[in-house]
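Next up: the structures, one after another.
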Structure I
Amino acid sequence: MDLENQQRVKDLTEKHGAENMVIVIGAAEAEAAGLAAETVTNGDPTFAGPLAGVQLGLRVFHAVEETFKSAVDENVYDDQIGMMEMVLEVDEIIEEMEEIRGEFGKFND
C-alpha cells in the first residue's frame, strides 16, 4: 500500500473511528493482498509509511471474498470483478486474508 493511501486510511480512521471502517482490497496476488491487509490492521510492515507502528485493526476484505461479493449487486460484481476470479488464485487470497484478520483484526464480527 503506497504512502498516500496509508495516509488516507489513517485520516479517515481518525475522522470516522476504526469501528466504522471497512477496507476492500483488490490486489491480484495473495502476498500483495496480505501486505495491504497487514498494513491496515497491524501497521506498515516496512516501517516506512504513515501507518508504521499504527495498529488500527480495521475490518479488511478482498473483493473476491464472499462477504464482499454478497454485499454488492451481482451484475455490478460480474461486470467489474467476475472475469478476474477466473485468473486469480482465489483460495490463496482468501486464506491470506483470513489469516491476517485472525491475527491482527480487532473488529472481526
Structure II
Amino acid sequence: MLFKRSTTDWIVTPARRLKQFSDVSKTIRRVPNEDVEWMEACKGGAKPLSSFEYSGPLTEMVLLGNLAVRLGKKIDWDAEALKATNAPEADELIRREYRKGWNLPVPKTVSRVG
C-alpha cells in the first residue's frame, strides 16, 4: 500500500514491498512541489502536470459521479449545454439561483434554472 506525506514524498508500506517499486521507470517529470511548478508555468515555463486541460475534465467527471450517486441513477451528460439530459431533477443540483446583485454570467448555450 502507498501512503503519501506530501506530493513528492511517498512511503511504501509494508516496507518489504518497497522492492516492487524500486525499478519502476520515472516517465513523469519530477517537480520540487506544486507551488514551484505553478509559478514556473506562470513565468512561461513548462505546462504544469495539473493543468486545467487535465484537471477540468477530471473534476467534471468526479462531480458527475457525485451527481449520479445523489440521484441514484445513470446520468446522460451534455457537456456543451452543461445539462443532464435524462434527469431534469439534476438542474437544481448543477446550478443555483443567486441572490439579486450576485448573478454570474451564463453562457448562451446554458439555460438558467427555474
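Read-outs: derived from the displayed coordinates by stated rules, not from any lab. Worth saying up front: this structure is predicted, and the values here are computed from it rather than measured. Cβ atoms are built from the backbone, for glycine too; each structure is taken alone.
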Open item on the list: On FRET efficiency 1/(1 + (r/R0)^6) of positions 22 and 38 (r between Cβ atoms, R0 = 25 Å, to 0.05), which of the structures labelled I, II is highest?
Closed with: I
Open item on the list: Given a value of 12.0 for mean count of other Cβ atoms within 10 Å over residues 14-21, calculated from one of I, II, which structure does it belong to?
Closed with: I
- [ ] Give the label, chosen from I, II, of the structure having the highest value of distance in nm of label points 7 Å out along Cα→Cβ at positions 30 and 94.
- [x] II
Task: Identity of the structure behind -9500 (criterion: helix-only ellipticity at 222 nm (-39500 (n - 2.57) for each DSSP H run of 4 or more, over all residues; to 500), calculated), options I, II - done: II
TODO: For P(r) over Cα pairs in 10 Å bins from 0, in percent, the calculated result is 15, 46, 32, 6, so let me know which of I, II that is.
DONE: I
Task: Parent structure of the calculated result 11, given that relative contact order in percent (Cα under 8 Å, 6 or more apart) is the read-out and I, II the choices - done: II
